[in-house]
1. A value of 13, 40, 30, 11, 5, 0 was derived for P(r) over Cα pairs in 10 Å bins from 0, in percent, for residues 288-391 alone; which structure in P, Q was it taken from?
2. Have a look at P, Q and say which one yields -10500 for helix-only ellipticity at 222 nm (-39500 (n - 2.57) for each DSSP H run of 4 or more, over all residues; to 500), as calculated.
3. Out of P, Q, which has the highest value for distance in nm of label points 7 Å out along Cα→Cβ at positions 64 and 304?
4. By the measure FRET efficiency 1/(1 + (r/R0)^6) of positions 80 and 192 (r between Cβ atoms, R0 = 25 Å, to 0.05), tell me the structure among P, Q with the highest figure.
5. Given a value of 3.3 for distance in nm of label points 7 Å out along Cα→Cβ at positions 264 and 280, point me to the structure among P, Q it was derived from.
6. Figure out for me which of the structures P, Q the number 22.1 belongs to, where mean count of other Cβ atoms within 10 Å over residues 328-335 was derived from the coordinates.
7. Check the numbers for distance in nm of label points 7 Å out along Cα→Cβ at positions 152 and 256 across P, Q and tell me which is largest.
8. Comparing distance in nm of label points 7 Å out along Cα→Cβ at positions 360 and 376 across P, Q, which is largest?
Structure P
Amino acid sequence: MPKQDIQHIINTILMASPEELFSLKAETDQLVSLLCKVTDIDLHPAIFHDEHATETMHGKAVSMTTAAQCAEEFMRTQVFLRGVFQAIQDQLKTQDSIRILYAGTGPFGLLVVPLLHQFTPDKVQVYLLDIHQESLDALQKLIEILDVDDFIENQQCTDILQWPIEQQQPFDLIISETMKAMLDQEPQVSVFRHLIPLLKPEGELIPQQIQIKAWLAAPRSYNTHSFYLGEIFTLDRQQTYLLHQQSNPTIKGSLDIPEYPEVYKDLKFTTDIQVYGRHWLTEHQCSLNLPKVIIGTSPEPGSQLRYQYEIKQHPEFTFDYESSDDFSIEQLPDHFELSETGIPYLKRCWYKAQLLKQNHSINDLLQKESELDQLLFNTLLPEPDKGNALLYQSHSLNEFERYMTHSQQPPNNIHKINIFTEELRRKLQ
């Protein structure tokens with residue numbers, strides 16, 4: 001029976017030691033399969049473009065299918081389940097019953113609903129919010145199968161950022177996982193900022209902390225060779241209260257760049273998540289912890305890394321820094337200046353990418369020459385769509401040139417270059 005099978009897997013996850021979690025992928029996969037079966041969700045439809053996502057004023061609310069797919073990240077699922085379970089237990093140590101607000105349930109209510117069989121309705125009551133009615137409809141099927149309807153105080157389809165909180169009673173736990181790495185694109189910050197007045201003085205936000213940190217990293221050795229610069233931002237209860245008190249909240253600051261070994265060429269930013277207590281998700285454990293890397297920055301020692309988080313429709317961190325490898329628009333190579341292998345325009349194309357990385361205002365130039373960039377990729381690359389990725393991932397001009405020429409052998413390579421040169425000349429006439 002699905003109910004007993006789901007409960008058995010949840011019990012296995014909760015009873016495992018931290019070291020055993022890496023070996024429980026099969027169990028997590030089985031849990032996701034059961035949840036999909038109960039809710040009638042096709043997790044990977046043949047054609048899927050996430051067209052049912054909803055844009056809120058401060059971030060993207062992912063579609064039901066995308067929300068369901070998050071459950072497949074086995075460490076993410078296990079650590080959140082264990083953290084929430086521990087938080088509920090700790091709250092019940094000091095009071096007879098608690099209220100939980102779960103904002104952004106998705107179709108599985110994954111962080112709370114599968115745990116409810118561990119408690120009784122007189123101890124735990126849950127208020128469910130999601131922006132998509134189809135997610136709540138799917139979740140209701142799971143609630144009925146698991147026979148936990150008595151735990152559900154209410155469920156409401158609403159944009160959480162527009163949900164009126166004035167007449168609501170306070171909650172002991174406010175749970176929301178509406179985020180991506182670096183707090184980009186999705187509304188986690190704004191959701192917590194809106195809901196924080198409903199948190200009891202001894203209550204907890206889950207996740208308890210989301211830490212953004214800055215590092216210098218060696219090219220292609222991001223995991224093993226990093227130089228710590230400092231903390232950029234931590235979203236926790238205290239910071240959320242401060243943000244709530246601001247009518248136009250601002251998150252910005254700077255870190256000093258010390259002297260550092262020359263091997264560190266790139267800026268790296270990590271996202272660490274304290275779900276609750278000792279339950280953490282750290283670098284590369286799931287998509288929420290994927291590092292953001294800005295290649296080839298080489299920030300100037302003695303300067304500052306300046307940052308700002310913009311709370312807008314597509315929230316994101318932006319960065320400003322001085323590079324020890326400064327590029328200037330005045331030094332932009334001519335269209336026909338040749339690279340080492342005799343390719344015109346290639347040096348100019350690469351140089352523009354470096355200007356963009358260093359935050360030079362060249363949008364007009366990029367737009368004007370985008371057709372020339374694509375001509376270069378179309379002529380020399382077997383997979384032209386990868387051209388921009390190769391351009392911005394290259395740590396040097398020589399590396400970019402190797403990418404552009406490695407698939408072409410003489411005399412075919414020379415022939416391709418000649419074709420490109422003539423077409424470039426024609427377009428610039």
Structure Q
Amino acid sequence: MEISGNIGEKKSKLVRLITLGDQFSMLEKTIATTKSDESGNFSLKTKIQSTQMSILAVDLKKGDIFLHNNSRLELEIIKDSSSQQQSIYEQVPLQYNIINDEELNTNIREFNVLYNSFLLRNFNRISRSRSNTIINNFELEMDTVFENYENEFFKNYRKYRIGALELISRRKTELMLMGDYFLNKDILYNNIEYASLFKEVFNNYILSGNSGINLTDLRETINYSTDYKKFDDLISDGNFKLSSDTRLRELIEIVSLAKLYNTRDFNRANIIKYLRQIERNSKFQEHRNIASNYIEKLQYLIWGSQPPLFSLKNTEGQEVNNAQLQGDFVLLAFMKGDSKLCISHITYLDEIRQKFNNKLKIVSLVEGNTNLISNYMYERDYEWHVLEIDDILLIEDFGIKVYPTYMLLNPDGSMASSATPMPDENILPYINSLMKKWNKINNPN
């Protein structure tokens with residue numbers, strides 16, 4: 001499999017090919033990396049086991065791309081003209097043109113345009129209609145449009161994306177959709193639209209009245225038992241009879257557990273223990289992999305986990321790394337060098353530092369030139385490390401979507417919080433509560 005092309009700029013940038021560890025957890029894993037040359041040209045070669053959606057990234061900008069092991073794609077990346085001040089939520093995905101004729105991506109793109117246009121025009125009709133005629137007609141129309149392209153992946157991609165329209169229409173119950181699309185049918189582990197519809201249908205299944213699962217029994221099982229078998233028996237006996245379909249039932253359980261992890265009143269530690277039992281004991285390799293990926297994703301940057309390692313230079317040119325910051329609570333302030341909002345927070349940060357006296361260190365990690373921030377601090381005699389982020393992947397590793405972002409580290413260097421409030425939004429009691437949590441665990445007497 002090979003992808004080559006030009007990034008649309010005459011400069012060297014990081015180009016990566018990222019696959020999903022599986023289409024359900026969507027845990028990203030980089031499988032090939034290169035840098036464009038000074039003319040912007042790049043080439044990536046690797047192996048893909050099956051047809052699947054992957055991700056092409058230029059620096060931190062990403063776009064979906066569909067690949068198989070015989071893919072030979074030549075791309076022209078469209079230069080991003082949007083403002084650099086935008087948060088990642090406002091940015092458009094990586095845009096590219098395919099220079100050589102490549103049927104899979106071309107047909108998926110064409111179908112997506114037709115699908116989105118249809119949904120935009122007919123959303124109200126679909127949601128209010130008493131029949132599925134409009135959806136059925138659209139499906140027949142798409143069969144005609146793409147009748148000359150025989151590709152099983154694409155056929156299923158269309159089927160399950162159109163199936164999602166039935167969720168909007170509400171003409172079928174969850175149980176009916178389960179029977180139509182999933183029960184006694186092959187599980188399409190590598191098809192993103194199958195996985196997407198699967199999660200839409202089953203995410204809330206065990207908490208819904210349709211499941212027939214007693215919520216009190218469910219809470220008691222998850223909160224007070226570490227035996228996954230008890231949970232499995234509970235799901236097996238629901239209204240949607242799954243006792244005979246072990247493979248489907250187990251996948252429903254994995255997706256449901258991942259959903260319950262972030263649902264109030266359920267024991268997170270036991271949910272992870274259930275997923276670990278699936279990871280170790282499932283007779284289905286795909287499920288061992290999916291459970292493992294969910295565990296990694298759910299526990300990323302949570303309290304007590306290890307943060308990404310970094311070694312960055314401060315304004316004096318000295319290297320500062322994670323290990324050197326241990327011994328105190330550390331407030332990491334991720335900032336953009338030319339952001340007025342970030343600069344306006346610096347005075348708040350100094351007030352926080354003074355409130356906690358010697359119990360809290362502050363470290364600013366800055367994307368871009370640090371001069372504006374360091375000069376602002378120098379003029380006001382504020383003193384803490386200002387580190388320049390010279391590795392853009394560190395921004396991705398910490399999951400930074402917008403500036404400023406604040407995170408708190410425990411004295412042993414582990415994560416205390418990856419979602420710390422803004423300095424002017426009750427950050428003091430928030431930090432205090434995490435300090436008390438740490439002290440209660442590590443100094444029980």
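Every number in this text was worked out from the coordinates using simple rules, so none of it is lab data. The model shown is predicted, which means the values in this text are computed figures rather than measured ones. Cβ atoms are built from the backbone, for glycine too; each structure is taken alone.
1. It traces back to Q.
2. Checking each candidate, the match is P.
3. P
4. P
5. Structure Q accounts for this read-out.
6. Here the read-out was taken from Q.
7. P
8. Q
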